[in-house]
Structure 1
């Protein structure tokens with residue numbers, strides 16, 4: 001799936017660039033407003049790293065390159081993405097190959113979630129990227145248990161991530177700069193959760209497996 005994964009990740013980078021203003025505005029409501037710029041720099045770094053990789057680079061190497069690219073953007077979000085993507089790459093290394101299925105996606109999401117928790121020490125409800133990542137992982141677990149078709153499972157996962165973003169609007173931030181605002185951090189979705197959901201939707205939409213319209217957070 002190498003060619004497909006490369007193109008899907010680049011499509012996600014384009015989606016992040018397109019959302020730069022939105023992400024900056026969300027972050028500006030509770031932070032310093034640089035999330036859109038930071039993620040856009042990460043997208044640029046990913047493109048540069050991919051340009052140096054051979055066309056037949058294994059999937060795990062592509063994800064490791066994306067991890068390295070995101071790790072170079074600094075701030076809090078860069079290391080989190082680097083850790084999450086590194087964990088996903090390790091999960092892909094353990095895969096024996098074949099057509100990608102929900103078990104692989106579920107394993108990758110679980111590995112990413114565990115890495116984010118280890119590094120960021122956040123919990124669900126703290127108004128962070130975890131509030132979109134956790135419901136996505138839960139949705140994939142449920143779909144695998146229910147034996148849902150891949151397209152249906154991915155559609156459910158995208159909706160779960162979007163729903164998680166919407167829920168952050170009612171949360172009080174407990175991690176990072178926004179935590180200093182206390183009750184005033186309530187009222188807008190978390191920028192980090194939103195950017196994650198944008199990436200997930202772009203990845204799924206590129207594969208043609210999304211099957212859903214976007215449920216944008218309020």
Structure 2
């Protein structure tokens with residue numbers, strides 16, 4: 001009798017990057033709400049916890065010495081220093097999720113993506129989200145009504161550097177329509193899940209199937 005167990009697979013490291021205002025945060029939130037087998041990677045940081053933040057949910061907060069210990073022992077997949085504080089992605093929980101067939105979502109910039117490429121390129125599926133135009137990007141930032149004119153100008157300047165790295169990504173989404181972009185993002189995830197290299201025991205399954213078919217021969 002053939003084995004009808006589901007074919008297991010290794011999880012995917014799904015990276016989303018974009019300039020501020022392109023829609024990445026909304027796409028990330030929607031994906032986490034609608035895809036049961038996707039978990040957001042929780043970063044570690046040395047900055048102080050804000051009042052609304054929960055340790056282990058928004059970040060894992062730690063001392064600079066603890067962070068440097070993880071970094072120096074190669075236990076971080078990527079890390080960066082921002083405004084005097086360290087941020088990074090611990091390797092162990094990501095590896096555990098991948099082995100369990102669970103996909104891990106990363107909301108990081110192009111520099112963090114390059115570090116993930118160096119460490120675990122075969123597991124990474126990267127998506128860069130582009131705005132439909134420069135004018136629309138500026139309008140979206142202004143519609144937020146959250147940032148000063150100076151901060152908006154800085155975000156637009158940063159967008160030049162960030163967008164210049166779009167060719168380094170596996171997929172590009174031009175976010176003209178949020179619903180359509182989200183549909184395409186889910187299609188990317190579905191296609192990558194189905195790739196043979198992600199199915200851990202596909203070879204043994206196919207061998208068993210061939211053996212069973214041969215037994216059916218007259």
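Laboratory data are not the source of any read-out in this text; all were calculated from the coordinates shown. Keep in mind that what you see is a predicted model, and the values were worked out from it rather than measured. Cβ atoms are built from the backbone, for glycine too; each structure is taken alone.
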Problem - Structure (1, 2) behind the derived value 22 of relative contact order in percent (Cα under 8 Å, 6 or more apart) - result: 1
Practice task
Taking -22500 as the value of helix-only ellipticity at 222 nm (-39500 (n - 2.57) for each DSSP H run of 4 or more, over all residues; to 500) derived from one of the structures shown (1, 2), identify that structure.
Solution key: 1
Problem - Winner on distance in nm of label points 7 Å out along Cα→Cβ at positions 13 and 165 once structures 1, 2 are ranked, highest first - result: 1
Fill in the blank from the handout: Calculated from one of 1, 2, mean count of other Cβ atoms within 10 Å over residues 29-36 reads 13.0, and the structure in question is 2
Handout entry: Entry that produces 16 once percent of Cα pairs over 30 Å apart is calculated, selected from 1, 2
Key = 1
